[in-house]
Structure P
Amino acid sequence: MSLPGDAGKGTFIVPADAVSRLRLIRTDSIGPVTYRQLIARFGDAETALKALPDLARRGNRQLALHPESEALAELETAATLGAHLLFLGTPDYPALLSGTETAPPVLNARGDLALLDRPAVAIVGARNASAAGTRFARQLALDLAEADYVVVSGLARGIDAAAHAAALERGTIAVVAGGVDVPYPPDHADLMARIAEQGLVIAEQPPGIEPQARHFPRRNRIIAGLSAGTIVVEGAPKSGSLITARIAADLGREVMAVPGSPLDPRAQGCNLLIREGATLIQTAADVLEALSTLSGQPALRFNAAELLPLPDYGPALTPDPAARAALLALLSPTPAPIDDLIRLTKLPPAQVASVLLDLELEGALTRHAGARVALG
């Protein structure tokens, strides 16, 4: 079906199988990696949904599929809010984010979708930011926005809010931990409304969901995944800002940090990042120089027409007891890289992916970051 679009991109197209995709995505235990593998193995969401109960029964599990009525209600709520659902593998989905291993299968977006076609940089930092740090973040965001970069952040107090406010008129994206209609913190309701009107608000969670602690690391991976680089302006060593920076590094994106006094705890995380190899940032010119080496790479050209394809796990395969036994012999409660399992078993990657998917849906396997798996 098609919906009229006011997002700067003409008519916005909703996939014909949107309800099936949502049901698959919202089914408990189906994460981003599992979703991709199910689509690759079965071809489409509807076929995967039909196969799931049988796959779960092999491990004596009962898997409750997400109800069709709730998927329809989510689509209707999004339309009421003026939000669009961006499905992985469709032209409107953010191209740079789509190439990451844990890209959300669906995003709710309110605002100007055209911002997703422009180069973006993340600015994150301490909630209890200093006056100097807030002023620096504000000026940095303004300068980068004037250089035609979209500023991405997480709508938190302190550095995030300063960056959003400064870049609002030229382009900013707020990635929120809860629903696209749930301001957090609550005192940022006005800022969130302004961003939805002039910029773009993105959420992985369905509308109406209040943010929980586990949602914030997921939000951080989206911030890093949308951006060519991540800048940290103040942050403790174990803060969410440092988590975002480390995710960016794992994705091969540029990591930048603003140095600070060693006597200020808010500068310890930034100084640590610089010591580990992050680019030291003092002005927007430093950021532009750091990002200039990336601008020619195809994955960083921000053209939705060049959407990165889903991984090719091969066609659906008949379960192979010998392959299953070989993999179970190598698996343990300690996470192991999937590449190692392929190398040690000498099995085709599609066969390994098929067996691991079966084990996961049976409840016998857990996925970990960095394409690693473990029993349990």
Structure Q
Amino acid sequence: MTDERSQAIRQSFLRQAKACHDLGSPFTARLCTLAAERLTEETRVGAMILGWPGNPDGTGDALALRLAGTLHALVRSGQDPAVSAVYPPHNADNDTLWAAVEAALRQDEAFMLERLKSAPQTNEVRRSSALLPGFLTIAALTGKPLILSEVGASAGLNLQWDRYSYQLGDFRWGQASAVELAPRWEGPPPPQATIEITERAGCDLNPLDPASQDDRLRLFSYIWADQQDRLDRTAAALAMATESGLQVEKADAIDWLRKRLATPHPGMTHVIYHTIAWQYLPPALKAEGEALIADAGSRATDAAPLARLRLEADGKPEGAALLLTLWPSGETREIGRADFHGRWVKWLGWEGSTA
């Protein structure tokens, strides 16, 4: 590998460290910084990371988060007590922390080499705080029951958004729930509307089973170790999904969408939605998916509307854009913005939005 390549990868770790710090995880920020400064090619794991052939950034292969998730899996599985001893809630100094990581690179080599091949997989429940006002807007504008189709649904935790309770500013929604979401809210209240869901389905290339111990470990490992509130919230949501028998279909997003969009649903509004998932599709598949949804939109009618609700990065510095497209008009508006982890929502609404 070239020194230029390894330096580019170290810089990607530093960028991820800043992102983790901004998103409230000082421990993961420190871990990424230490890896950027101290990782060497002397171990097979270090050589694999510093010679990584793909895009190491968070919008690509998310290499720094692969390493963080791999180490966290060692902790949560109890496989490496020495690493557990330097992870939260313990507060080890930098030298002690990195010494344990370096030992793991050798001792847990086979596990780490295999685990690093997998992209991080999260299912951030708080993103439902941005989805709910979008669904309320769709219900208010169309006045019809909803059919839900989530792309990149992971374990399906944001497919059961209507089973959570919400406090959005002064606006309260939902029954008492084990999952309560109360983001920092800015803007007017969302619209009042009756929501009826007639069907829900989701797909993922690698769906996680909420009832599987291995799949739960995978999901928890990619949640940052010093964010206990996220871990607790995810555990509660997984328990609810397990109890309800919620399952996500293993399928390619485009093939699955083609099937889901083939049948019109008179008297109902079909909602295609996704959160921080579309960006991971290869460009050709993204283009195919856009064309597929647009074609279905062209066949939508007032009696059978189609909606697309998405929370995705748009290159702007503040969070992700919450976009809503409604057919048959085909109009798209930015109805708000939200933190990538759903900690805050800046709501504009359909009327106050930008086209």
I have 24.2 for mean count of other Cβ atoms within 10 Å over residues 167-174, calculated from one of the structures P, Q. Which structure is it?
P
Of the structures labelled P, Q, one was used to calculate Rg/Rh (Cα atoms, Kirkwood Rh), for residues 135-238 alone, giving 0.94. Name it.
P
Thinking of P, Q, which structure, once mean projected area of the Cα convex hull in nm² is computed, gives back 18.6?
P
Of the structures P, Q, report the one carrying the highest value of mean count of other Cβ atoms within 10 Å over residues 159-166.
P
Working back from 0.4 (distance in nm of label points 7 Å out along Cα→Cβ at positions 79 and 111, computed), options P, Q, answer is structure Q
Ranked on distance in nm of label points 7 Å out along Cα→Cβ at positions 175 and 263, which label among P, Q comes first with the largest value?
P
Work out the source of 13.5 here, i.e. which of P, Q gives that when mean count of other Cβ atoms within 10 Å over residues 55-62 is computed.
P
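Each value in this text was obtained by applying a stated rule to the coordinates, not by laboratory testing. Everything numeric here is computed off the predicted structure, so don't read it as measured data. Cβ atoms are built from the backbone, for glycine too; each structure is taken alone.
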